[in-house]
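Take a look at these structures.
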Structure P
Amino acid sequence: MAGGLGTRLRPLTYATNKHLLPVYDRPMVYYPIQTLIDAGIDDIMVITGGQHAGDFIKVLKNGEEFGLDKLNYGYQEGEGGIADALSMAESFVGGDSCVVILGDNIIADDIRGAVDSFSNDFGCYVFTKQVEDPERFGVVKYDEEGNVIDILEKPAHPPSNDAVVGLYMYDHTVFDKIRRLSPSDRQELEVTDLNRLYLKQGLFKSHKLHGTWIDCGTFDSLAKATQKFYKDNE
């Protein structure tokens, strides 16, 4: 998922899409694509939008640099939210399950085991990470036994420090569920509402990440990501 206007990163995003900004020596979007490939996924669609959508073809081309035979592209009109963007992939996914990753999320963790173990018995599989500022994200709420009982979007008083990161797995019913969603107050189809539908049906599972997770949506986090990979390459 690589749409949006990147307003929090202006003026950097006046000339190109946020997901094409550099993180050390690569465009930001390279990292989530590599996360998918490292998990054994090589049938990939990049969904973007806005006036800079064509830049992705110039940068990513057909995916040769990743060892892919091809890359697929989808275009989202307007700012309809993550769930709306995912709906653009319905014909691409077909009756299969899918892994969704946000193009500004850098995940330095091995997710292949989780991907390989994904079962339609769950239907929805989200990944969480303990953070110091959970009020910026969707946050999971646990019962006394440690089971997830709710997901709250950017709560003023977070019920835990476990943020839902921009990485999700869904079964083939996800597109029917997206059609059941109503726009939020900001007129978007929210991925949190989608995940809550699965949770209410008892088809939800979560997995905690222990490695690095960086949401590169701010200047500080973008600098943090660059610093990490600079140090890793010293």
Structure Q
Amino acid sequence: MDEIINHLKQSIADEVFSKDEKRSLKEIVSRTILTPDQLNFLRSKIYELATEKVTEKNYRFILEWAKHANGALTPKPLETAEAFFSPGESCRATIIQQIDRAVRQLKICVFTISDDRITNAIVTAHQRGVSIKVITDNDKSIALGSDIDRMAGDGIPIKMDNTSNHMHHKFMVIDERMALTGSYNWTLSAARFNHENIMLTSEAGIIKSFLTEFDKLWGEMDEYK
């Protein structure tokens, strides 16, 4: 937050909002997890700085500055889906990145979770106040290496299927703004050895469909014990 505010002050001080300054501001914002309250505070700060600085001579610059500064606080979302593949780090890194960027909510529906790096990211998100729900398969939840018991012990709500069939989904919805899905199992072997994939998208219709399916399953399945 301090870095963003200092950049705003510097960019308005000389009444020249250069391309480099605009680019730098967007880069700072893109690597910072901002809550809705922090965004509102920053928008108020932009108005405050503009009000302090505006004169009859520079009001056109101030209007443009405020427009670009506010625009930088809302990075352009993905317009198309991105695909990632394993073996290798790209799938796991994308999953962890999206968990780390969550501000309000994570809805996770996966066959199994046994990759400690992913589990650590989930637990850390839970500890910083992100609302998290996890749906998983009942058989895999008790398999060797499963991290489900650890997450439940940390207070993360978990449900599982109550049939002899498998809950074989692998998807996650982040803040109701991004959906992640694919064949990739959240395991070490998926990153190291398996040929797997995930897709990341901000397409509203896809996100709505996954949220509907998650909520349906959440209502049908049993609590983890």
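Any read-out appearing in this document is the output of simple, stated calculations on the displayed coordinates, not a laboratory observation. None of these values were measured; they are calculated from a predicted model. Cβ atoms are built from the backbone, for glycine too; each structure is taken alone.
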| A value of -15000 was computed for helix-only ellipticity at 222 nm (-39500 (n - 2.57) for each DSSP H run of 4 or more, over all residues; to 500); which of P, Q is the source structure? | Q
| task | Assuming 19.6 is Kirkwood radius over Cα pairs in Å as calculated from a single structure, say which of P, Q it is. | result | Q
| said: Given 0.98 as the derived value for Rg/Rh (Cα atoms, Kirkwood Rh), for residues 92-179 alone, which of the supplied structures P, Q does it correspond to? | reply: P
| Among the shown structures P, Q, from which was the value 22.2 of mean count of other Cβ atoms within 10 Å over residues 108-115 calculated? | Q
| message | Given a value of 11.2 for mean count of other Cβ atoms within 10 Å over residues 52-59, calculated from one of P, Q, which structure does it belong to? | response | Q
| Out of P, Q, which structure matches 3.7 when distance in nm of label points 7 Å out along Cα→Cβ at positions 116 and 164 is calculated? | Q
| field | Structures P, Q, by FRET efficiency 1/(1 + (r/R0)^6) of positions 36 and 148 (r between Cβ atoms, R0 = 30 Å, to 0.05): label with the highest value | value | P
